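Every read-out reported here was derived from the displayed coordinates using simple, explicitly stated rules and does not represent laboratory data. What you are looking at is a predicted structure, and each value in this text was computed from that prediction instead of being measured.
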Structure 1
Amino acid sequence: MRRGDDVAAVVTNGLNADTTVHWHGLLIPGELDGGPHQIIAPGATWRPTLPIRQPAATLLYHSHVHGLTAEQVYSGLAGALLVTDDEEQGLGLPSEYGVDDLPLLIQDRQFENGRLVMPGGMMVAMQGRRGDTILVNGAVNPLAAVPNRLVRLRLVNASNARIYELSFSDRRSFHWIGTEGGLLEHAVALEAITLAPGQRAELLVDFTDGRSASLVTAADTNSSMMGGMGMMGRGARRTDAAAPATVLRFEPRPLGQARASGVVPTLLASRTGPDASKAVRRRRLSLNMGMGGMMGSGSGGGGLTINGKPFDMNRIDETVKLGSTEIWEVSGEMMRHPIHIHGVHFDVLTRGGGQPDVLDQGPRDTVLVKEPVELLIRFDQPAKSAPFMYHCHILEHEDNGMMGQFSVA
């Protein structure tokens, strides 16, 4: 999609259950957002026209029907969306789709005898579904043939719960150039990057040395205290071994003529973020994990709440003025939670009372919280007839009550 386009989407539900399609990261009005209120019944078709008015970015789409989001995403209802614009195209970045510009949708799944297994039970509700097999773009044990030059990787964490701690097997460095809301102002040289569910990261990796390398992930240690209580649940397995797991293997080869400059630009994007001095209100959100949540399932919520309240489709939790700027302080209990806020991009002001982490920079729509994190948000999209959501992007937490909704008018 291109900035300035009005995209006529056609979404037909071929399932036997209700579904929705949420355009995660698109800055569009609430009635187009594809959240729990935009239900598509079995056999029905939804035809929203999406106004694309935001900078180039890597986005995603996925099911967001309340109570079934985790199951439907785990079963395959997720994909990548790319937005481009003139400014991005003028940078000389790798841009040949599928050659030196690779969207990579990362997911983990559990299989038995070649068939997808849907783990359930108490631990799954608390920890989220974690698989023993990592897929990239739906492929098991994938291999990417890449040109022996600078390559752009658009990483999308479309897993239900797993946090990836990504690096290369040969410890090569790379340049981080973009996050959920688009390009960073300047590239950041890194050797590892964290990617939580719902997050995206764009990397430039230099393969001119011709050496093979693998993108690997460290063990996901994110769990609540319930993980050690033996409450594994139906079909669940402990899947995080100590050794790094291979995500994707790269084999550099001479592949065609380079269209890109082969140089990491000094300046990627000029951006004027929200002005903290204009914040008119401060709100606090606490992502709660009470013991009661272990005994429930579905949309009942139990102990999985925000500010002690499980999600209620009929309750507006926050009311925001259109065009206003606010500071939201978000914290999480017992484990790290990826908080996602619909309809906005935000800046991280502080983390744990101090400076943000290196990986907090840029325009965001999803960020990990445990210690209190202050988010600076400007609300430029209306959500009066249909509210926006804010929720934990561990999808089992979302389905079981760790979600709220807000109107913007």
Structure 2
Amino acid sequence: MANLVLKDVSKLYPSGALALCKVNLEVSDKEFIAVIGAEKSGKTTLLRVIAGLDDATSGQIIIGGKDMTGVHPKDRDVAMIFRNDTLYPSINVYENMAYGLKIRKTPQVAVEQRVKAAAEILGLTDVLTRKPKMLTAAQRQRVALGRAIAREPKLYLLDDPIAGLDDNLKAQMRSIIVSLQARMEGTFIYATKNVNEALTMATRVVVLREGVIQQVDTPANLYDYPANAYVGLLVGSPAMNMISGATLKEVNGALVAAYKGVNFAISPEVAARLEDKQAYVGTGRKVIVGIRPEDVVWGEGEDAAVTATEEADGRLYAECQLSGDLSLLALAPAGTAKGGAAKIKPDGARIYLFDGQTRLTLLSRDGGYEQTSYSDASVQPMAYEEEEQLKTSLKPVPPAKDKKRR
């Protein structure tokens, strides 16, 4: 297998759309890394550029210590598995799995050994003689995986491969893919828009926003130490409550976040992590306060009206109106109903703080930060304004039009 290094990789399409912007990433040998982000964040483009299906506009792609920038896809020794990967309908499972090997003129003995080994790993031995139309959706996806495994590539790139399956089959395929990666000791890069899927499968996760890496970290660190408000919103379900336009001040020696007459107490532990107190405390400088629904304490604090309820993952959540335009989604006790009253407050030890303009976190990491042995590109998040300036600098300037003579 192999490690992967991306150095300042950008992708600008002829239309002028910038899909990737100065991407720097290191993936260790045998690592399982996931790539997440909203629609059109650059997830698929990133995989296609690594595979060589799309050329990078600039930057370097290094696989197994070799510079593969500009190298033909077939010579990169990379396997890419797509969502609803197409199987050849006229040939059976064995022939589908062997097809890529035969194209590469692999000796027949090796073809048989590899296909049978892949089939055994994926539980496909009993269906090798069947045509694709005789298989279930999950079996067809396993055949696509088997076709990639049989090739024994250096790098596996999976582009949301189970998105089209129902929930039960997704759970089954997630387990298969994780077990497969461990058994093969392969280097896997798994792109998905399903954040929870990524958090449960990968050792580290890359967060993309409009082609720019926001954070590369372990699932636990993304949840507990989001680098900016975007990561805070993306990671966690239901999404984090965000209170924009709040300020920080001290009341009786304790730090509080204030918004339109409502004060939220911040624990001494979180206050100690505030990196630039002079710039924010008592200055009126705007901050964004992040509060996860599961971190809202029920039965204490401010009076609130329950304006709506919803169930998610077997738990009940309530939308609680505090005052004016301030409301919080909170994990609620059973029996909570719309129209009822509540008392709520955030857990002061679980409050997140972001700059009101840059949206970068204001809190340093503490002893709870999970250190990893994996190589890391030490991605430093940029303020949104810096991102836009960088994107603009990478786009070509259109030629000036000649002025018409009067």
Structure 3
Amino acid sequence: MKIAIFDLGKNMKNELLAQEIKNCYREKNKETEVIIYNSIDTEIKDCIGCWSCWWKSPGKCALKDEAYKLYKDYINSDEVVILFHTENGFIDGKGKTFLDRLILHYLPYIKLRNGECGHLKRYDKYPLINFYFEKSGLCNEEVKVIRSYLARTAYHFHSTCKELLYENEKVQTADLETTKPMDEVLSKEVLERKANGKWVIYNGSPRGNHSNSKLIIEKIIMGMKAQGVENIEVRNLINIKEHKIWAEKFSSNENNLFVFPLYIHAMPGSVMKFFEQLKPINNKEVHMAFLVQSGFPETSQSYYLRPYLELITKRLGVSFDGTIIKGGVEGIQMKPEKANKKFFDQMELVGRTYASKGIMDLTLKKEYEKAEYLSKGTQLLFSIFSLTGLINYYWDFNLKKNGAYKKRFAKPYME
């Protein structure tokens, strides 16, 4: 039996816990192989959304760092233990990046499960996941959000999971079952306001200026300018070195809009790295709003993140202006302008509404949420098109273009 422990914490307590967990496994079976990885000693670069692991070097990440050792041992283990550090009410940016890059262990091809899209398995088996996250300083709602999120992540990764508990110097496990995400609360209470001051729009896409998020932001700005707003600044959160100064001056900007893609049911790791640097402001004149876009068409994929976006505004003591979730955004850069017109017009509407009323457009929010799950008719069409191969056309086209089609089912980390 092989166990891999990934210590993604930031203090000695987790190092001691990792060793304690190792001892527990060895006590049960002296033949068990247990490997411990300390994240402080291992560089894990942020995913850049290049998809090389899907259509250039199937199953392998294009980033050159030592993380490949972690992902190789991950897929070759019977069980894995992931110890997360938490910041500002969620797993921290490094932990989130670790999860983001696990996508290389899955195929780009899609299968429907319970009215939702999911990626097919690349490997024949996946390890049982034992999650541990630091709870010090978390409120009950934040603990629930993290538990719900981690269970959903394991579901997405075709793994069973448990929560690892360390109490009274004893290591125990508890079942961690997939549950429905927490309902929105603050989104039902957003109030129109007269918006003043500076507007900062954060592009949270790992693709930066080459992203769909950038195109969305451009349309939002067009709508804002149509309402007379001129003082607008766009910041790319892939510029990690700027995070510290942006966080320090966060309270000086009245209006803050975050636009980013969904990565493994939450924000990309680079976005969380910025969130974790924000300090409590306790100033309701500072506002935060969010637009989360995803490739999968159903909005349910983002609902495990949605409650956290409300909770971080409560933690920081700022005003919440709402969240809009839009699915089916991937591929817009390949579509002709006419095909994108309705969507881009809607993004301009987001900008006009936010500038004139100070909130995310509620009518548009409700319209998008009608696509919470794929309809029975859409699921039937998906099944029919799957038989023709059309569902895989986009991925197969790019695999062939990069000379990687014959390797599309590769299992490069299999021992």
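Upon calculation of helix-only ellipticity at 222 nm (-39500 (n - 2.57) for each DSSP H run of 4 or more, over all residues; to 500) from the atomic coordinates, which of the structures 1, 2, 3 produces -7500?
2
semi-axes √(5λ) of the Cα gyration tensor in Å, for residues 55-102 alone computed as 31, 12, 5: which structure among 1, 2, 3?
Value 31, 12, 5 for semi-axes √(5λ) of the Cα gyration tensor in Å, for residues 55-102 alone corresponds to 1 out of 1, 2, 3.
Computing Kirkwood radius over Cα pairs in Å, for residues 31-70 alone for each of 1, 2, 3, which one ends up highest? Before the final figure, lay out each step's value.
Working: 1: 12.1; 2: 11.3; 3: 11.8.
Across 1, 2, 3, Kirkwood radius over Cα pairs in Å, for residues 31-70 alone peaks for 1.
Can you tell which of 1, 2, 3 yields 23.9 when Kirkwood radius over Cα pairs in Å is derived from it?
Label of the originating structure: 2.
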